[in-house]
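So, here's a batch of structures to check.
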Structure 1
Amino acid sequence: MQKILAVFILTIVIASGVLSESVHADEHLPLIVQLQGRTVGVTRPIPPIGETGTQEGNCFNGELTDLREGKVVGTGMYCLTNVEKKDHAMALTATTFFDFRDGTLVSRNRTTVQPVTDGSPGTTHITGAIPAPLTQTMLPDYGTGRFKNVSGSVRQAGALDMTHFTDKNELALNNLYVITLADRSDQIRMVQKRLQEENVYPGAVDGMFGPQTQKALVAYQAKHGLPTTGQLDEATRKALGIQ
């Protein structure tokens, strides 16, 4: 199992074209990170899940390592909710918090967990979540710092030790994530075009979120009865038809 996991890591890194020296060097390359740790779960608040209204998760902490540089770049929290058992496997909703030094990114995936079959030491289950093409799995309204209002997708695969999950709520994580950020400038250009169509933005479609774009957003929000935040929040994105 460990050899398979090592090959899987190498395959992800090569397939993603990860040649950058730093996790923050190039916004157009995916971030490749590992979340690892062994902790007892704690109930924590999470962004509400629309389908069920769930606002708390069973959460497990770990360290985040940049696989390009092999160094710790922050901490993470893996929160489990809405668990459904299917034969020997489980389907659940995983809300993951990636706390980097320059901001927090939050993603949510429907995830499969199933037992291993090769008796690998320290691993009882494997887990994975593969978003459909063009699906956004990040929660932009809950990002902070560098990741504020940034959308994108997160693909996950990992190994879990659930030996004491039932009796102690203890979980050992060894999860890998490919984090692909949406092009922020393209998104802002789409917003500016929509605002021009609404006759509230006279500026250039340059992909820069400056004072003029923010002022136009406030005007648009007031015009459509939305909270006048001046930000590209969820309600405003939906009204503009921007994902």
Structure 2
Amino acid sequence: MLHMASVALAVVDMAGTTVREEGVVERAFLTALGSLGVPLRPDLDERFRRSRGGSKLAMFAAALGGDVQRATAAHEAFKRAVIAAAERGEITPLAGAEAALLELRTMGVKVALTTGFSRPVRDAVVDRLGWTSLVDLVLSPEDAGRGRPYPDLVLTALLRLEVDDVRQLAVVGDTANLIAGTRAGASIVAGVLTGAHGRDELAAAPHTHLIESIAQFPAIVRPAVSSGER
């Protein structure tokens, strides 16, 4: 008989899942490409939207045909723009996000924030939000090897926080890249409808739950915490 492991770690996305950025990231992406003389074509908007949730450097490399040097330059411009926006207070918590993170911690569940932002951008956002003490770990793609949709971020969180079993993972995100949770073996993989991808796109990705906001996530996790091994 199969046993269900008690959830011990929640791996939670940032932009669009717990953080509202009101188009800051997209504007910074397009502005950074524009700084290199790349025409702001409609297909770039669609490329950006499809790749949300993944490594930002990888997004630039894809948009620039694999030109690593130009992608790195664009990424530096992007980082400066997003950090400036964070410092201006243009990146804020989504409704219920702080309470949800606190509730997870109160249950005894460890919390790792994961993001496609680089470390400097990530740290600027987390510091501005005052979330450093609210979570156990914050990870960017360079901390793990590869960004989403690969499972590296989720599995790195599991290893660093010394969780014993991939079935003890609960993952939540706002893009189809939440497939990273399924690839990592998580028991709960929830799509949240406050971000870059809509219901149809999230439904097409492997998942266990679709929820309206991060505020509903603790209610999904709680039974898996209280039940323990069955």
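Consider the structures 1, 2: one of them gives 15 for relative contact order in percent (Cα under 8 Å, 6 or more apart) as calculated from the coordinates. Say which.
Details: 1: 15; 2: 28.
Going through each structure in turn, the value belongs to 1.
Can you tell which of 1, 2 yields -6500 when helix-only ellipticity at 222 nm (-39500 (n - 2.57) for each DSSP H run of 4 or more, over all residues; to 500) is derived from it?
Details: 1: -6500; 2: -13000.
Label of the originating structure: 1.
Have a look at 1, 2 and say which one yields 36, 21, 14 for semi-axes √(5λ) of the Cα gyration tensor in Å, as calculated. All intermediate terms of the calculation are to be shown ahead of the outcome.
Numbers: 1: 36, 21, 14; 2: 30, 18, 16.
The read-out was computed on structure 1.
Here percent of Cα pairs over 18 Å apart, for residues 89-176 alone was calculated and came to 46; which of the structures 1, 2 was it taken from?
On the way: 1: 50; 2: 46.
Answer by label: 2.
Compare distance in nm of label points 7 Å out along Cα→Cβ at positions 97 and 113 across structures 1, 2 and report the one with the greatest value. Mind showing how you got there, number by number?
Details: 1: 1.9; 2: 0.7.
Comparing 1, 2, the top value of distance in nm of label points 7 Å out along Cα→Cβ at positions 97 and 113 belongs to 1.
Each value in this text was obtained by applying a stated rule to the coordinates, not by laboratory testing. These figures come from a predicted structure and were not determined experimentally. Cβ atoms are built from the backbone, for glycine too; each structure is taken alone.
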